[in-house]
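Structures given as C-alpha cells follow.
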Structure P
C-alpha cells in the first residue's frame, strides 16, 4: 500500500526572490502512524503543514495525500484531513457544543449525523459535562481539547496537529497526548508538530528534525538517539578551533563526528569516556586551553544540538 502522504522537495517563499521559509522538505507518512515534525519556532513546521493541507500553494515541489495532489485537487485533499491549528479557532461566546456544530456544518455534517459527531467528540476529549458551557469559561487546556474535537468531527483520514499543547497545563497536556495515542491505536494517521522533545519521543513512530526550513534528520526516536553512539563530549576553550585540530579529533577511534560550536567543539562517539584522555592531549599539543569539558548521554536534544548547533527554542 502506498504512503498516505508524500511530500517531495517542497519549497515556499512568501516573496519573489525572498528567503525560503521551507527549503526542499521531503518525507512520506504511512497510514496509521504518528509522524512528528520536531523543531524550534520559526523552523518552517507551520508553513509545511499549510502546504500539505492545501492552505498554501508551494513555490515548488509536490505533495500528495491519499493520491490527490494538494495543488491540483485541494477539495479532495481537504475532505480527508482534520486540521488543528496552533492558534485557537473557536468562538468564545458560544458553547463548546455550538462551536462544534458550526464546524461540523462547515464539513458537510447535518442532522442526526452532526449531533452524534458532536457528542462523540466531546466525549473523546473528556468534555461531555461541559458541552453547554461558553468557551470563554474554559481553561487554555480545555480550549485546546475543543479545538482537537473540531478537527475530528468528520472522521478524517489524517489529523494535522500544529503545536497542540502550547500554553496548556501539565494535566491537559498529558490528556491530549493520551488522546493522540488512543487515536493512533484506532488507526488514525497523525502529523504532530512540536518543539517539545519529550512529546515527540513519547508518541511519534518517526520524527523529522526540522530547522531553517529543512529536514535535518528523519528516523525513529530510538534510531535518532542511537546515531550519536553512546553520547557526546562538549569541550569549550578560550579560542576558536582550527581545522587541523578538528580533523585530528575526527580521526580518533570511536569518534563519529566532531563539529565546531561557539567557543569549542561537540564530539559524538561510540565510547565517549574512553576518548577523553586523547581529546585533552590533542588540545594540549595544540596549545589551546580547555575551560570546560562535559559528557552527556545521547538524547533527542543532543541529536538536535549536534545537527544544528543550537538548542530548541521556546
Structure Q
C-alpha cells in the first residue's frame, strides 16, 4: 500500500513515516519545510527515512494545485494522511489569513484532486482546539462545537466540515482524528514540553501564561501513532475520533516533572493568560477504544522521562 503523508517531515508526520516504512509500506511525503520553526529540524526528522527505497519526497506547498496533481499522477495513492497545516493557537492570532489560506485552501486542493480518483482512506489530523471553551469534560465527539476561540481552531473545524461534505458527495472514506497535545521526541520547539525542557536546561526563564493551573491532556507520540496507524487500516464512511491520554495534567506539575528529570529548577515568569488558550483539554476516548482498539500506554511521568533522555542525548 502507498500512503501519502502531507507534512511528513514534521513532528507527528515523521514518526508516522518511520512506522509505515517499518511495516514494509511505501510512503510519499509532501512538505514545504517552511520557517515556522527551523527547517533543518524537519530535514533531520526524515534523515533516516530518506535513505529508504520505499520513501519518496516532494518538497512543496499543499496550496500548489499543480504539485498536488503531479503527486497523484506520478503515484498510485491508496491512502492519504493529511497532517500538513499551519500549527499553533497563539501564532494564528497574529496571522489568521495565512492560517485560513494554508489550512483550508490547502485541504481543499487535496480534496479536489482526490474526488476523481479511487482512494481507500483519508485520515485527517484535526485538533482538540476545536472544542474551544467547552464547559463539559471530558470532551466527547458528540459535543456541540460552537465556541472555538482561535483562528487555528476554526480552520480545523472548517476542515472537518469540508471533509464531511466530500466524503458524502464523492464516497471518500474519511476519519478525522482530534489530537490532544501530542508531545515526545522531535516535538515542535515552541510547544510546552520541548520549549520548557530547553529553557530549563539552559538556566533561562520560562514564561507561564496564567498561574500554571491550566490543564492539558498530554498524549505521548507513540500513543498518537498507534491510533493513526489503526485509523489508516480501518476505513469508515465518516468519523471523528479523539486521540488523547484521557488524563488532565496541570502545567505546574508538567514543569515539576521536567525539573525532576533534568535535575534543575525552573525560573518561572508568570504572564497574563494568553488569548486563544483554553483552561482545560480532556479527551473522552471511549469511541477510539471501540473503533480503533485504542489504548494509550505511556503516562506523563514516563513520557517526560523518555523525552528528557532523548533531549539530553542530542546535546
>> Using distance in nm of label points 7 Å out along Cα→Cβ at positions 201 and 273 for the comparison, can you identify which of P, Q gives the largest number?
In response: Q
>> One of P, Q was used to compute distance in nm of label points 7 Å out along Cα→Cβ at positions 209 and 265, and the result was 2.8. Which label is that?
In response: Q
> For mean count of other Cβ atoms within 10 Å over residues 9-16, which of P, Q scores largest?
Replying inline: Q
>> Between P, Q, which one scores greatest on mean count of other Cβ atoms within 10 Å over residues 97-104?
In response: P
> Where does the value 14.0 come from, among P, Q, when mean count of other Cβ atoms within 10 Å over residues 49-56 is the thing being computed?
Replying inline: Q
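Starting from the value 0.65: which structure in P, Q was FRET efficiency 1/(1 + (r/R0)^6) of positions 121 and 249 (r between Cβ atoms, R0 = 35 Å, to 0.05) calculated from?
Details: P: 0.05; Q: 0.65.
Derived from the structure labelled Q.
Assign the value 55, 44, 38, calculated as Cα extents along the principal axes in Å, to the correct structure from P, Q. The partial results should precede the final answer.
Values: P: 79, 41, 37; Q: 55, 44, 38.
The value was obtained from structure Q.
FYI, it's all coordinate maths here, none of it is from the lab. Given the structure is predicted, the values throughout are model-derived calculations rather than measurements. Cβ atoms are built from the backbone, for glycine too; each structure is taken alone.
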